[in-house]
Structure 1
Amino acid sequence: MKKFLIHLSKIIFPILFFFLVLEIAIRKIPNDYQLKKEYLDKNATKINTLILGSSHTFYGLNPEYFSTKTFNAAYVSQSLDLDYEILNAYQSKFKNLKTVIIPISYFSLFETLETDVEKWRIKNYVMYYGFKNKYQFTDNFESLNNHITQNVKKAVKYYVLDKSFITASNLGWGTNFNSENKKTFEGAFTAKKHTAKNFNLYSENLKNLEKIIALSKKNNINIVFITTPTHKSYYQDLNKIQLEKTTKTISNLVKNNSNCKYFNLLKSDKFTSEDFYDADHLNEIGAKRLSLLLDKLITH
């Protein structure tokens, strides 16, 4: 038995050591979540306008074009519960925060990151933002969330090939949806993907919105809800019931809360095909246009 355990340990320890080294190596690779947290840690007291939400605002709103000190804390597939967590985590530091921008997309009230196909991203909020892990044990580790070959390739790309994994500007705006790499507008496909199978998560997301509003009221912060522009190929195939439920919900919240405004630009004619990266995301040209427009709407 003793010989067996010794033999087993000779096999297990090198494997554990390998995974430990790989875990540390992956965590030390700079990423967008680290960038955003570090910026908020250092500059939260100076921020006047905070952008939250999913990829629609991550790529669609560039702080550079706002007249106030603005930071983009949005990210791909970031749902309303995580928007609340970010706002809540820094509320004591947001001494000069006047406005919070929250996207209300076609899918916003009917999904969470935890239930999304990209739920693997939850680990980033646990590990890099330091949020409490309410999800799975594996969300405490990089090495347990991706296949080992993916992690090894990532380490090689960064440490050997000097590849950067930062895709955000210093102010948090997503930079890699640009006009030079424009995608085919597959609006019908994307609309179907964003259409909820059921409305089971509606109540949970409404509660998250109400929590965001209450926290903002408490701290004298205004909320700007925005439905970002989309291409006709996308919005013409949206489910009318889901879309109407979304717009009615936000309109009612705005009606009952004086610190809230809503700008629905889903079908805005101010944007052309040249402004879009794909059917539901703006490129850098569209992001500039939307940022300048929204800044004007907020400040006037």
Structure 2
Amino acid sequence: MSTFPEEGYIQVTGGRIWYKITGADKPGIPLLVLHGGPGAPHDYLENLEKLTTYRPVIFYDQLGCGNSDRPDDTALWTIERFIKELCQVRTFLNLEKMHILGQSWGSMLAVEYMLRKQPQGIVSLILAGPFLSAPRWAADQRTWVSELPAALQDTIHKYEALGDYDAPAYQEAMVAYYAKHVCLLDPYPASMNRTMEKMGVDVYRYMAGASEFTLNGTLQSVDLTDKLHEIKCPVLFTCGEFDEATPATTAFYRSKLPGSEIHVFEGASHSHHLEKEEEFISVTEDFMKRAEAGTFEKRF
């Protein structure tokens, strides 16, 4: 890893993307971090730098958000192109062997990469707050919305019927929802605020939708559950008790992948890596060490 600048840009299909390597001098197998969204830059995941005790941790902002270029071309906002981008990052950084941590949309990107490319050298996958079935995600969000105060539910339904997702009242309802299921910390950490400020809103709305609970973008019908068994490396699923990726749905994903593991963080949400930081770092580091040691060899 030391042969590359620790921070810089990579030319990918559609423009330049920004990357950063932390712990470049560490000898362990690198961890590549795939952020969520689409369009939610890496900042909110920066505390994963604490996994550099043994290994380099690599972040990059996907095209269209954060420190990367923001081309105005919806033809670029496809799963296929984001997979190609991941391949280009891996080639540029010469990542012969690596772990992958995908958070939210990043988990879908990681799984699609594994299924479509059948890559060699992936030691393990960590899928945090997994978004692997858009229909299940949409149903789970509707359940969470049904538990909001009646006035907030009415507001959400009213402005969704109007298609007015920028209405201040709708945005306020969305913030209230996020406080229960996206991030429980109040105030938000500075890293989360930076992600919000540098969000690739156009990418998010085109691919995901109007909000976390209004999934009306191009990903709305994607469902990878019946293909999860094709993944051959060790996999850890994580979620929070109040996560948008609910414990029940995350356990369902695990049931589709024999030999995989699950860890539910009590009293946490979609941002369980921030809310339960010490526990998250411990659980994921232990998992990667066991994957490297071949503990899972008989099951995969």
Structure 3
Amino acid sequence: MFDLIVQVLVFGVFVAAIYSLQALGFNIVVGAMRILNLAHAEFVVLGAYISYWAWVFFGFNPIQSIPLSALLGVITGLVSYDFLIKRLVYSADVALVATFALSLVLKEGMKIFWTANYRGIPWTLGSISFNGITVPITYIYTLIGSLVLILAVYIIMYKTYFGKACRAVAFDRETAAICGVNVERILRYGFAFSSCLAFVSGNLLTVYISSGINPYMGQVIMVKCLIIVTLGGLGNPWGALIGGLTIGMLEQIIPVVLMNYVPNIEPFMFTPFIYSLIFILILLLKPEGILGGGVQ
């Protein structure tokens, strides 16, 4: 039983790292622009497809294709901002509807070009076993990649001019402009940075989704992103990490508990229900999130 618990926790950390990366990108837009980008999940799915096609055409594994995903993520973010978000950034309600429409366009576009069939990447490197605990080597590489990227996000957001300016704009847009920050430029690059993180997290997600990817998986991703950032605190980057860790762990622990203590039940069907219920309880008891909203 102890070995099972440890293995579940290990897989929970792996999933949590990817979820946190997704939520970090989503939270940047929430904090700096004060809008919910409902197309964020489709950006994640696009990143997953880039990883798949890089594997098919060039033989790149999901780690090797990270630079390609990051570059295309930045380009997609810049184009989306210039042609859509820029005109709506000061109207949160209209921007919400516009990003929802963008998500539908991207979703149906992926279905038209790549069909709704599931596509997976058969990347295997064996596994490592220690005291009854088995972990695929691909998971280890992906976890290391995720943690390095999360560290890079921290350095960018807290040690560079762009990051400090982005947090200043999120805290008080008007005061930041008075102090000489080019708010329009920061919003543009901030959206591109968010898109980049979405693409890269989708790239890494292909390792975890053994059943393969499809154009409609963004629906579940969007719900999880909303739960994660709300749990941790809207606009709070540290909250995204806490929320991602919470959901990642619950997603691994709940099925094991149900299988061992609740007979005749399909555990994976009840997992979203249970962590969504926990999410509702936290909203009722602590609506500002675990760490509170706002910029840190």
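FYI, it's all coordinate maths here, none of it is from the lab. Nothing here was measured: the structure is a model prediction, and the numbers come from that model.
Can you say which of 1, 2, 3 returns -11000 when helix-only ellipticity at 222 nm (-39500 (n - 2.57) for each DSSP H run of 4 or more, over all residues; to 500) is computed? Don't skip to the end; give the middle numbers.
Values: 1: -13500; 2: -11000; 3: -25000.
Source structure: 2.
A value of 59, 40, 28 for Cα extents along the principal axes in Å, for residues 73-240 alone, calculated from one of 1, 2, 3, originates in structure 3. Quick one: relative contact order in percent (Cα under 8 Å, 6 or more apart) came out at 19 when computed from one of 1, 2, 3, so which one is it? The correct label is 2.
Computing Cα extents along the principal axes in Å gives 76, 44, 39 for which of 1, 2, 3? Could you put the intermediate results ahead of the total?
Working: 1: 76, 44, 39; 2: 54, 40, 36; 3: 60, 49, 35.
Value 76, 44, 39 for Cα extents along the principal axes in Å corresponds to 1 out of 1, 2, 3.
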